Structure I
Amino acid sequence: MSDSVRDYKIESNSISLLIDGMAKSGGFESKNLWDGINIIRAMTKDRNCTRFLSFVGAIISTGARGIIKDMIKRKMFDCVITTCGALDHDIARTSTKYYSGDFRMDDGMLYRKNIHRLGNVLVPQNNYGPVIEDKVQACLNNLYKQGIRNISTFDVTRSIGESLDESSFLYWAYKNDIPVIVPGIVDGAVGSQIWFFYQKHKDFTVNLMLDETRLSDLVYEASKTGAFIIGGGISKHHTLWWNQFRGGLDYAVSITTASEWDGSLSGALVAEAISWGKVKGKARQTTIHGEATTLLPFIYAALLK
């Protein structure tokens, strides 16, 4: 109990001073935020560390897409594990627009106007499904013409990324040779388009075992591993799951709004993963409770500083 609680003294617009103030503020999550930023900073500077970025697809429908893109552009991570929705929104937003809405809008009215609602983000129907269909079918046809029949999800995401522009996180993953692995590939619009393609090309297969082999190579060849986990679900679990085979993560930071009290993986503290051997007992780790699209700009700005 050597550190006393100190009031904030915000006397400049320096993000670093603001974040450093959180360390002594006694704020209930602010200290975890400060700790998480320092862990990510250490992880990204550790040249012996293989770094994983895990996130849920919903944040790509928001301005946080730009932060994800910039982190991959700067090669802050070596592997991305995400959900199919991330691919959907990245493709759609490369050539069309999403709009700001409200959580309390009339969804029946939106349906009649052919507008999807994702939280407080509005997605015009024609800016989503048809755009994704055209892009994915073109990529799959190109792969098929090259004689490719057995393919991983990171091959699919690489092909899509190659066809997008610099606003896309998939483009920068392709450009920097960072694999984007999607263990739940069929749970989204891109996955449905793969299935539609398969109906006419029965010899074309997405082989998830190729993804697992790539993850195996990454974790077994790593001297250390670290993960920045944004949100829960399959992307969080797959990141933790594979790292148990090397004795656990050396660095781990998780952002979640979910509660741990229902026993869900999404709400589980990173510390719980220690009991499974997915995070090392001596790892630098923390869980930040908060909404990711609100916290990411502060985290990324502090990392840049």
Structure II
Amino acid sequence: MDKHPLEKAVQISKCLELAILLEVSVHKPGNVSVVTNFEKTRYEHFVASAVAARSSLEFAAEQGIAIHERKITSADVGVGHIIKDCVADIDSWQHGGNTLLGSVILLVPIAVAAGMIPIGDDFETLGLRKNVRLVVESTTPEDAINIYEAIEIAKPSGLGKAPKLDINDPASTKKILEERVSLFQVFQIAQKYDTICSEWVNNYPITFDLAYPFLTKQMEEEEDLNHAILHTFLKVLATCPDTFIARKAGLLKAKEVSAEAGEILNLGGLVTSKGRQRLDEFDAKLRRSSNLLNPGTTADIMAAALALCTLAGYRP
């Protein structure tokens, strides 16, 4: 890692940009990839989004460095504002709609946390994860308002209605400010029906405890990086029903998708002919009905896991 703080921030942002690009490039069932597109959202939209996101991720890392240098506190980071700016930049750089909202929400705290690690130290996961917890638990009501505005910009599908502080209710933002509800507390409410929010409030258990170790093991065993990423994607999907699917098609359907992902892994995935055949059938099934069964949340988790890999030194 370079010794100058600004160079460190650039390095961190490059790691996260690479993670986003690696994730979207792999042909994963039901998702956009270098060889598969949706009708309105294509691979090039994700590539443009990754490029657009980098400046905000770099600033997030700079804020982490400022925390380490005791120039600001963790509550001063402005996580919500960084996420909103990032989403706005992404929206201005491509016309494919919402591409990276979930990934950005996961990656911004990781960027801040990486910046908090002293220059010269390795990005070991224990220290990084400890910093992530501090960052998300220090968020403010203003961060929450900015996240609501970011969601308005991205306009993700399948939001549905929330029992409390619903994004579609204009009274929600007023209540957040009056009652001083932090972004962390908002995500505590939403964690039951959104994996991204659950990752935030529970210190990224799927990312750190499942996806990252499984991915690193796959990368050691597989000669093909695409195979490693695809198999990890299937592992995460098989273990954790995708909440993006659950919100659009119901939890039962999300669990059915997870069961099929597990069956494909048990057949050997890309390693066996039976696994490859089932994978092709699975991909086709998920793409029917206007991509209703797109495992978008699982893809966001993969971007975060790949970010841990690139921060730890992985290079293609």
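Every read-out reported here was derived from the displayed coordinates using simple, explicitly stated rules and does not represent laboratory data. All figures in this text were calculated on a predicted structure; none of them were measured in a lab. Cβ atoms are built from the backbone, for glycine too; each structure is taken alone.
Things to note:
- At a computed 1.0 (distance in nm of label points 7 Å out along Cα→Cβ at positions 64 and 288), which of I, II: I
- For 0.45 (FRET efficiency 1/(1 + (r/R0)^6) of positions 32 and 48 (r between Cβ atoms, R0 = 25 Å, to 0.05), calculated) the corresponding structure among I, II: I
- Structure from which -13500 was derived, helix-only ellipticity at 222 nm (-39500 (n - 2.57) for each DSSP H run of 4 or more, over all residues; to 500), options I, II: I
- Which of I, II yields 57, 47, 32 [Cα extents along the principal axes in Å, calculated]: II
- Ranked by mean count of other Cβ atoms within 10 Å over residues 96-103, structures I, II are led by II, which has the greatest value.
- Answer label among I, II for the case where mean count of other Cβ atoms within 10 Å over residues 136-143, calculated from the coordinates, equals 21.0: II
- Among candidates I, II, the computation of distance in nm of label points 7 Å out along Cα→Cβ at positions 240 and 256 that gave 2.4 used structure II.
- Among I, II, structure where distance in nm of label points 7 Å out along Cα→Cβ at positions 192 and 264 as derived comes to 2.3: I
- Parent structure of the calculated result 27.9, given that mean count of other Cβ atoms within 10 Å over residues 104-111 is the read-out and I, II the choices: II
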